[in-house]
Structure formats: C-alpha cells, structure tokens
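The numbers here are math on the coordinates, done by the rules we state, and not lab data. Bear in mind the structure is a predicted one, so any value in this text is a computation, not a measurement. Cβ atoms are built from the backbone, for glycine too; each structure is taken alone.
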Structure 1
C-alpha cells in the first residue's frame, strides 16, 4: 500500500512571523535591526506573512512588500523593562491569524542566515530556543520554587525572544503568559518576561519541542564559537547593547547577502576617500 505523500511547504498553511520595534524619540537603532531581520526573511523565502509592530513614523521597509504589514503602535519603551517586553503577548488580538498554520515571534535583534522554514515543520504546539544556561539559573529561575531549583537543574533555560506557537493555540498561550507575568516573582529581575515564559513551558501540557539543535544561535552568550553561529539558520544577538547588536547583525547580513558586492562597496569608499585628499 502506498503511503500518503509527505507534506511540503507548498501544501502546508502559510506561517506568520511578527516582531516589535520600540525606539525612543530620535533613535531608530531597533528599526535598523528590524530592517535587517525583515529583509533576511524575504531573501531566504520565508513561507508566510511578516508583521512588524513599530512606534516610529519611519517605516522599517519603505519599499513595501505583499507579505509584509507594518502596524504603528502608540507606545514608548517603559522604564520597567518587563512591561516593554509584555507587548509580545499584549498584541495577540491585533494579529490576523486567518489561514495561518504557525506563529513565530522573533525579537528584532534576530537575523535569518538561510531559510528557517524547516523550523516550523512538525506536529508540535510550541517550539522553544534553549540558551546555554540552565533554567535554575538567572535569567530563567524567577518563578521556580526552592524544590524546583533542585529537580530542574538539568533543564536548559529558554529564550523568550525566539518562539514558535501553533496558530490554533496562540491566543491561549499568550493569555497564559500574561497571567503568569502579572504574578510577583520569587526572584526579582528586569527580564521578567523570560522568567515567566520558562514557568509557562514547565507547566504546559501542550506538545512542546526545542528548535533543531544548532539552528538557533546566540553569539553573545557564553563565548559562542564563530563557525557555529555562522552556520546557524537563525542568529539572535541577545546579551549586548543595541549598538553592539546592530554591528554584529549588519556584518552577518552583508556577509550573507552582499558578499559578491565587496568590490563595489570598497571602490565607492576608496573614491570617497580620494575626493577628500
């Protein structure tokens, strides 16, 4: 008996990726990082839609694209960092999930170095990205009991800026995240959303898996090795200042998508330098 053919991207529902861009007045470093993210997704043929929530007047991708939507927020970064991070779940009702199979949230300091469509395959409800540290350590353990600090010591801590959720479960997962995030932490931290995300995953009965090993890398965490994150499908520049993140992401973007234009860029620079002499 011939089995059913394996599904391909063309036969699966489209996915949706969203990110949030909140800049202070007069600063657009997050918009610049988001532009690198959006263009990297478009260049690597993301299978689905992209939604950018931004608080600035300047578009992330002024050229426009049929699969990209930019939504302007009346919001500013909050003095309490966890409240700013709370937009990840607070915006759940503003996302049109019609015809969507799975939802991917990416912090704007991410970049796709090759296709990430394979990361969205599978019969899971939630996909998570492990960081190098353990869940019993900072910045993951804010909602763990004293006994869990012992029983969970072998579990990886999970990043709260890179996650996939089945569209049919998205609203309930985000609502539960908001509920947990409103509870006072046992160990206070400004990264409250990451602590509450780890609590949610520990408690959930939904089907949960990690993204494929090595496919999501964090170059600034635990002295990551260059060949490892250069081979990754997705790089998340968590753990440094915004300007340091932008420098890394811009370099990776240029190396990945514009390496064949090295002569062009350097000759322009040489001509500009000569004109000043």
Structure 2
C-alpha cells in the first residue's frame, strides 16, 4: 500500500496502519468504514483503516462500493485477513461526486447541517491521514458524516463542488479572512451544500441531530487536476479545505437559527486537520 510520509497527521496514519497490519497478532473487533474491491488475482476484499479483510459476507457486497461494517479478525501481519466475523451495518453508502459544476438548488429546499465532518471517529474510523490521499487505497472515497436539526427523518442530497471563480475565504461582506489558498501550492477549496427532498436519490438524515454517514468520491475530480510540483516531495500534493454553512442557534434563543460559514481542514501538513489528494510524479 502506498503511504505518504509528510506531517504529523500522516505519520499518525502510518503508525495506525502499521500497528494494525504488521506489528501485532492481536485479534481486533471493531466497527469500521470499508471500501470493497477486487485484486488482480480475483480476491474480493475490504480495505479498512485497520487491515484488509476477506469474508463470504464481503463477497456479497458490490465491487467499488462502500459500507459500514462490524468485524472480528486476527492480524496476519501481511496480505489479507480472513475475518472470524463480519456484520454489515450498512451497505452501498450514498455516494456523491466532487464536480466542477455549481449545483442548482431551490432556496426553499436548501438545508444546513449542525455538523459536517470527516475527523477521526471512533465509531467507524473515519480518519483521513496519508493512506486516503491515493486512489489506490480507498478508491478516492472519503467518509463524511452530518447532523441536522430536523423534526423528522429527511432525505437529503449532498453536493461537493470546486468553483474556480470563488477560491477565497471571506466574511459575509466579502472581505478575505484567514489563510487563503495558494495556487502555487495547489491549495483548493471545495464547497459543500445540501438539499432536502432531492429529485435524484439522496441519503436519510435522521431527526434530532443523529449522525448520518455518506461518501464523497474524489475520483472524477482527481482526473481534472493537473497539480504543480510539490517542493521537497516525491509526490504532487493538493491540500484541500471544505467550506459549508453550518446551522447554529442565535444567541439568546432556543429555536431560532442562523448560518455560519465553516471551514474544514488546514494548509499545515503537520496538522491532524490536513486533507489532501496526492499524485505520483
């Protein structure tokens, strides 16, 4: 597996993968995010942040799909690990593509989460260190989760898009704030918006700010990029920040909401908030 070696966040990822894949014979039982694929030799397996898994239940999942699973397996130290137990919590996770097209959303149907994240999550291991930067590991599928303050379960569509004409971080008045992306360092902003009751299929966002998981696919967007050389690196690195509007309660109220622009990510590759795509030179 290809791993990047830059920054504290990535070294953490390497340590995690190493300890799970090669340095221990311990049996692990946990929930996990899983990407389903088939090797050149015809072995169908699940890539997880912990190890490669094989199982008859994994064989039943669609190739190139993403799932939330519960598994128990012993670490063989290399190659594939035959799971003692696999339970499919949710298969064929809703997947949205990162595009360069601005979505057309009816203002009456646009909704705002109280939280959007892909930080480390102990429920399903959604941490994005270096092993997510390459398409060869998880197929450019990034696990996200949202919370909405809905009164009822609601179908929602997520839109991730790159707007080349709006690559500045600004306040409500349009004044630049914070660390701006540097095109010479391949730094980009991806916007995220949500629509309730979409015409096309979405995912179910539970009421009362319960967590809902979905996948953002970077695969087609990656093919549109032609990044510049990254100084001091054997790879071309595209750092990413995600921008969305978050629902927060107005000060002094219990039932009135306002939207606050929120940024996920960091330009510092030594931060656990660092997000990137990586390209071999």
Problem set entry | FRET efficiency 1/(1 + (r/R0)^6) of positions 191 and 263 (r between Cβ atoms, R0 = 41 Å, to 0.05) - highest-scoring structure of 1, 2 | 2
Exercise. Computing P(r) over Cα pairs in 5 Å bins from 0, in percent, for residues 159-222 alone gives 3, 14, 25, 24, 17, 13, 4, 0 for which of 1, 2?
Worked result: 1
Seminar exercise, completed: Re distance in nm of label points 7 Å out along Cα→Cβ at positions 47 and 95: value 1.8 computed from one entry in 1, 2; matching entry is structure 1
Problem set entry | helix-only ellipticity at 222 nm (-39500 (n - 2.57) for each DSSP H run of 4 or more, over all residues; to 500) derived as -9500 - corresponding label from 1, 2 | 1
Problem set entry | Structure responsible for 18.8, with mean count of other Cβ atoms within 10 Å over residues 39-46 calculated and labels 1, 2 on offer | 1
Exercise. When log10 I(q)/I(0) by the Debye sum over Cα atoms at q = 0.14, 0.17, 0.22, 0.25 Å⁻¹, for residues 71-166 alone is calculated, the result is -0.78, -1.07, -1.51, -1.62; to which of the structures 1, 2 does this value belong?
Worked result: 2
